Structure I
Amino acid sequence: MKKEIENKFPQLGGIVPYEAMSQEELLAIKRDLGISLPDDYRAFLQEYGAAEFGELVQFRPIEGEAGPLSHFYGSMTGNQSLAKHIKTYTGRMPETMIPIADDGGGNQICLGIKGKEQGKVYYWDHHHEWDEEDYLEEHGKPMPPEVKFQNVHLIAESFEDFIQRLEKSQKA
């Protein structure tokens with residue numbers, strides 16, 4: 001794990017890990033997705049897995065307003081399973097990203113895993129979720145890939161950049 005990432009944790013009230021991810025779990029995700037997760041994110045999962053910070057935390061995105069971060073997903077056991085959340089959101093968000101954390105209100109912090117999104121971190125707003133069947137019915141043609149990004153906003157250029165953009169929340 002990079003020291004730049006770990007050095008940020010004390011400023012956020014420390015980090016509370018629940019269960020680190022095993023090498024076998026990471027290999028299963030790699031096999032299921034057909035991709036390798038970025039090194040900095042993979043190291044975070046191996047060290048901390050599902051985790052939250054000791055203080056209320058928010059992120060300062062590249063685009064848009066600050067938003068909350070509740071917790072990261074991790075090990076395949078329990079409610080905070082990364083694999084479970086990937087499965088839950090498959091087909092609901094662009095196929096080039098996976099959910100890696102929750103904002104506490106159902107919106108997702110996502111990691112780009114393919115294409116020009118690869119390695120970048122995004123905010124996925126469930127309040128403006130799209131529906132491919134509705135689009136097809138309304139427009140008479142399949143939903144273009146770019147329309148699937150209407151509720152997605154860039155937060156950070158990498159997982160490490162995302163961690164550096166975290167700060168204690170201004171809301172009590």
Structure II
Amino acid sequence: MNILALDCALKTGYATLINGRIESGVQDFTKRRGESNGLVFMRFNAWLNELAKMAFNDGAAPCDGHKVFDLVAYEQAHHRGGYATEIGVGLATRVQEFAARIGAECMPVHTATLKKFATGSGRAGKSAMCDAFMEIFGYKPVTDDEADAYWLLKYAMSQVGEQEARF
């Protein structure tokens with residue numbers, strides 16, 4: 001099973017399980033001078049499509065009917081209001097659209113659920129999430145966004161019974 005996990009924000013953490021191999025990182029969508037939120041969403045969509053093309057060995061676009069990911073997991077956006085909510089909800093809708101377009105199941109995960117899975121506490125902070133990441137891998141994640149994406153991937157794997165992976 002191929003899985004994509006996303007911690008959606010202007011600095012989006014991602015982790016993939018493709019053919020038994022896990023990779024993770026961070027993609028920066030910080031607004032450039034003069035950009036609207038719409039341009040951020042367009043760059044996010046383009047990146048998702050590129051990610052899918054890279055995952056599919058022959059470079060075919062996901063809209064060509066090729067199923068690249070079986071499951072797309074993402075952290076649910078919080079409704080705190082203002083700019084962060086607008087970006088978070090906007091990116092989440094793009095993830096849902098992307099999953100529908102490639103025929104993948106969509107798995108939204110509540111933040112407290114993810115924190116409890118990773119650390120044992122649903123109220124864990126960013127540093128605790130990163131510390132838990134370090135305990136498993138022996139190195140510090142690039143950012144807390146990458147750590148969250150990794151934990152989303154591990155959570156999704158646990159929910160679908162996918163256990164074996166290599167790094």
Source structure (of I, II) for P(r) over Cα pairs in 10 Å bins from 0, in percent, for residues 74-129 alone, computed value 23, 39, 33, 5: II
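On relative contact order in percent (Cα under 8 Å, 6 or more apart), which of the structures labelled I, II is highest?
Largest calculated value belongs to II.
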Ranking I, II by FRET efficiency 1/(1 + (r/R0)^6) of positions 34 and 138 (r between Cβ atoms, R0 = 35 Å, to 0.05), the structure that comes out highest: I
Structure from which 13.9 was derived, mean count of other Cβ atoms within 10 Å over residues 82-89, options I, II: II
helix-only ellipticity at 222 nm (-39500 (n - 2.57) for each DSSP H run of 4 or more, over all residues; to 500) from the coordinates reads -15500; which among I, II: II
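Quick note: the coordinates plus some simple rules give every number you see, no bench work behind them. None of the values given here were measured: they were computed from a predicted structure. Cβ atoms are built from the backbone, for glycine too; each structure is taken alone.
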